[in-house]
Structure 1
Amino acid sequence: MRGGVNMAFADLRDFLRFLEDAGELIRIEDEVDSRFEVSAVLKRVGQAGGPAVMFTGVKGYDVPVMGNLFGSLRRLAMALECEVAQINQVYLERREKPVGPTEVEGAPCRELVYRGAGLDLLSLLPILTYHEGDASPYITQGLVIVRDPESGAQSLGIHRIQVKGPRRIGIQLVSRTSMVYMERAEARGEGAEVAIAIGVDPCTLLASVAWVPFADKLALAGGMRRAPTEVTKGLATQLWLPARAEIVLEGRFIPGVRETEGPFGESTGYYITTESPVAEIELVSMRSGAIYAASEPWTREDEVLTAWSWAGEVLNSLRKEFPGVKAVKLSSMMANCVVSMTKSSPGEARRLIYRLLTSNPYFKYVTVVDDDVDLNNPMEVEWALTTRMLPDSGIIRLEGLEGSPIDPSVKLDPHLLTAKIGFDATRPWGHDEEFAKIDVPGSARQRATSLLAAAGWEA
């Protein structure tokens, strides 16, 4: 909360001002090239868990670039106005209380409008080229909106977008929801309307990557914000769009057309080429002084955005069968799952490991630790593995299981099957006293926090 009251961030600019005041945003005013140089900075800062970055001197453009917005769980917690340890629970509570969007007049995203035959995305926007092997510039933080021609429902999700020409783009629709809606339009001989919102408020961004297929993501964003998402009807489409987005692209898919899209350096750390639908952009609108938002692949931001809601969903599912589960942490594109729990029986941790490895194709490694281990502290997780796990009995290896569709190693098997490993790093049953974790009294910890804050340092 800001000032002790609920003051949800209205738009990206509001959140950026807050981050800058909190020392969580830096500005780079030197001239930088949209080809590779911006990416190089974001890669270095993003892999180190550094601050959000604003580039105000992008060569050839008046539009600044912002990146690494959610490069840390701390900033995600700031967006939700909660503590890091509360993120999973806050998500689960607020997703049950969606708040529908509200239409507004005079939407800020309509302050400047560009359309017509002369429209050229790369002349208008500082769309980044990230890696040496990328086929062309890519939009990486564009919220893709597709409408179901049957129900009128809309999808909302982040998909990689290759800029193929002045107005031609390829969109990798990894979301089943968006693909279903597009294919339903194709079955009617129509090109589905599509819009791309860039630079949205933090809760709309978080809702767009939440793992809730066929849900109303704008209402979910309202639930996360605890206030309605402001929307406006498209100028070139009938889509409902985030009214306070910095930039909005509107257009239409070309029915039946699939083209090679990529290669592009993905979140897996490898180049991926695929066949993807193609769209033509008809209109671009933006705010005066618009900010272009980008996400750098293969950074901590990737993990934060990918895992933040799914960890909550896994936590909720596990607690139905294992009431002692305390927290869930996902990393490495969901391949690595760590769970903390209070065991109620000697074999409970092993049962949980079997449950996760056999029920979810994405999970390749599952580690279970006791409830005294902080999952957000890698040192503590490694400590539990080192001091509490017996390698001869604590390692579980399963073979012939369905693998993750984004794991390159899985593709080596013709049936996309793989081996998986679980680690029981909980205290040996009946030996809690011998494995009691050292600590200092809570009152002393609180005193230390206030002393360090007064000295100008916050962990």
Structure 2
Amino acid sequence: MNTRGGRLESFVLKNFREDSSAESPELELVVPAPEIENPLGIELRGARVWSDQTTLYNASQNSVSVNPGETGRLVLRATIGGQPIEKEFTFHAGLYTIDLTTRVPGSSALPVSLAQDGPDGSPPAVALTLSRGAKPKEDGTVYEGVSALIDGKLESTPREDFEEPETITGTIGWAGFEDHYFLTAAAPERADALRLRRRGAKALQAGIVTTRNASGPTETGYTLYFGPKERSLLEGAGHQYEKALNLGWFGPISLLLLDILQFLHRIFGNWGVDIILLTVLVKAVFWPLSKKSFDSMKAMQKLQPEMEKIKERYADDQQKLSQETMELYKRHKVNPLGGCLPMLLQMPVFFGLYQLLQNTIELRHAPFALWITDLAAPERLMIAGYGIPVLTLLLGASMFLQQKMTPSAADPTQQKIMMLMPVVFTFMFINFPAGLTLYWLTQNILTIGQQWLNLRTPET
């Protein structure tokens, strides 16, 4: 904390690192930039805007140490036009929340320019400012942006999409900045608007605006959250901070998977092993459906000679060809889509796990074994200076083997498409999180085992 401006210069999370390497420094949540002021500044808004950026505050003490179960208090005091201005911080041991109370003079005690309405007709107000520069990206998957709870609904804007200054009115639950895994935000007791703007190429600034009292001082309370987007911690912070954990359409599935993984982790203590066991559980649930799928494909293969005859007979009549083909399927009780159904039904699990790996702090920098040190990032085995995606190549090989074991379609075009699938999936998974690749590879291995058993099971 710097007494010049009474702002945060640094906020380090000692339990987290910038990256997964052993030499990585502790994680810094304050990201400065030349174009912006540091966070937790005060602005007084009227016909002009006054900022405390250069104001020299007096601190009630030089440092604050908080023992477990206790709180610590720090008060910063300064004056504007001879009138007192204060920031009071209350720190809680073991929590990522900080209580902040700001006290500023009433409009009548301030210079006329700060007591008048703004150029847009807005009444005199006080704003708490938050800011964030841009961190160097480890890879293309890193997300940073503005996040706010407006009228009970989460509003998020990626940094790249933020262009023009914006003023948002409504019930401001909280507002701040986020990336995939961390949140820096403030929840006001009351607020009238949220002002957002981009400074320079990448720096962002947010102001939580509250109308000032005309006569007496204006006191505004905030609950700050500077920490990981861990569900239990966000819920404990109150103010619906847990809504910052945005898992998209598959959120309920992601949270269910997280509960299962956390249960397994308490037993086995390795997130990679937990993902493998989760895959086994998912496979067990879909085992009967997969067996029906294999049986359907075998039945389809047996019908190939009859289907070829129908194609020859009705080559010039597509409508009749379709009718006879469907009648053949119906007569032999074969579902032509049966082979695709298990994969389609498992796609919500796939996307739920993808969102989980991208957005939950529990799996950030979670190691598995050997060269896989971060299940939430793409895996690479360094050989002679080159990063080889070994797990992804194994996934492609498993898909190729799976295709060879699957009864092939009679249509040559369809055969070529199916044989291309392993290549397509290999390229698609190269930059996917290692945990997702591990899930799909394990799924393929289990499916190959089931196919092997099915091919050797005599028909009844």
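Read-outs: derived from the displayed coordinates by stated rules, not from any lab. Computed from a prediction, not measured in an experiment: that's the story for all the values here. Cβ atoms are built from the backbone, for glycine too; each structure is taken alone.
Supply the structure label, taken from 1, 2, corresponding to FRET efficiency 1/(1 + (r/R0)^6) of positions 287 and 367 (r between Cβ atoms, R0 = 35 Å, to 0.05) with the calculated value 0.70.
2
Out of 1, 2, which structure matches 159 when volume of the Cα convex hull per residue in Å³ is calculated?
On the way: 1: 159; 2: 201.
Attributed to the structure labelled 1.
For distance in nm of label points 7 Å out along Cα→Cβ at positions 191 and 279, which structure out of 1, 2 has the highest calculated value?
On the way: 1: 1.2; 2: 4.3.
Going through 1, 2 one by one, distance in nm of label points 7 Å out along Cα→Cβ at positions 191 and 279 is largest in 2.
Computing Rg/Rh (Cα atoms, Kirkwood Rh), for residues 111-246 alone gives 0.99 for which of 1, 2? Walk me through the numbers on the way to the answer.
Working: 1: 0.95; 2: 0.99.
Value 0.99 for Rg/Rh (Cα atoms, Kirkwood Rh), for residues 111-246 alone corresponds to 2 out of 1, 2.
Quick check on the output: 1.00 is FRET efficiency 1/(1 + (r/R0)^6) of positions 39 and 175 (r between Cβ atoms, R0 = 30 Å, to 0.05), derived from one of 1, 2. Which one produced it?
Working: 1: 0.75; 2: 1.00.
Comparing all candidates, it corresponds to 2.
One of 1, 2 was used to compute relative contact order in percent (Cα under 8 Å, 6 or more apart), and the answer was 14. Which one was it? Walk me through the intermediate numbers first.
On the way: 1: 14; 2: 11.
Working through the options, I get structure 1.
Hey, helix-only ellipticity at 222 nm (-39500 (n - 2.57) for each DSSP H run of 4 or more, over all residues; to 500) derived from one of 1, 2 reads -11500; which structure? Please list the in-between numbers first.
Values: 1: -8500; 2: -11500.
The read-out comes from structure 2.
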